[in-house]
Structure I
């Protein structure tokens, strides 16, 4: 009789990510995961102390995938870098609905809140390209992020079915209105 195949931590994480992608995070439990792996729950708990730790690893994997969307879209040159970041966010919501919900639509009450340090590269793009102060760049980004997040959320929940072209038009309209407001504010403060 051949030896049983060893279930690795990578196998478990890959299967867990597949479950979340297809059915959402609420479908991820030891029983469904064992079924997907065609094993008992023993290999799962030999590799992970609990499901909470596994879910944390799934979140980290989903975030790595999102970061790939972000870097690929920003490097592609299809849109200016700042717009590319928003378009990548919306594309991720369209193509990876359940992973988007996991990353950006989960209850974070118990989580430690991160500061604005992770936003520094985006804020630098805004400051360098549009001449805003750091404070104004942060306010501008928050306004745009709320708008883009709204579109992405409506797409992820199938409320909207906008294609990339319409999404691009709508985000450009919001961007142009907001940047005009923020740059005229800068000019008004200088006068």
Structure II
């Protein structure tokens, strides 16, 4: 159960959330992305107070929760990004945006490979690239660098830096906050059902 949890997501801010197993970190991330309904909450969106029902559709549309083993759609990496792109964009704009993200995420050489056959680190970058193409304003990551080798961590951190610079608010749940030291703006700790900032 979560109590006394007051948390704010700010554009371009990178926050890290730590806590023991079972402390409620994943539950908090799912509440903030509209996937789990809290028993009681107060939501303030750009200065306007909303009920859970009012806020949930906004959360679903503008936030994205990524599990440490993200789901990959069948087909190529490029196809995965196509499925996440804004269908309102014209084809030229869409094509340019996807190519731009493939290069930023260092996935260009893998764009024709089946997404489901990639390594864990590569799949995590595909998931982050989909979030970028999707235009999500708030990104919530559950152990985003778990089980990655050093090179995969480096590439993932590089892409997260670009997302941060682009104005995406990012909250990463991890047992290893030192991994994100270069990106860190806020360190949050969930302990005894309460959230603290260090």
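The table that follows gives values for the structure above.
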read-out	value
Ranking I, II by FRET efficiency 1/(1 + (r/R0)^6) of positions 25 and 169 (r between Cβ atoms, R0 = 35 Å, to 0.05), the structure that comes out highest	II
Per distance in nm of label points 7 Å out along Cα→Cβ at positions 9 and 161, the highest-valued of structures I, II	I
For Rg and Dmax of the Cα atoms in Å computed as 20.6, 85, the structure of I, II it came from	I
Entry that produces 3.5 once mean projected area of the Cα convex hull in nm², for residues 97-144 alone is calculated, selected from I, II	II
With helix-only ellipticity at 222 nm (-39500 (n - 2.57) for each DSSP H run of 4 or more, over all residues; to 500) derived as -11500, matching label from I, II	II
Relative contact order in percent (Cα under 8 Å, 6 or more apart) derived as 19 - corresponding label from I, II	I
Among I, II, which structure scores highest (criterion: mean count of other Cβ atoms within 10 Å over residues 73-80)	II
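Every number in this text was worked out from the coordinates using simple rules, so none of it is lab data. These numbers were taken from a predicted model, which means no experiment stands behind them. Cβ atoms are built from the backbone, for glycine too; each structure is taken alone.
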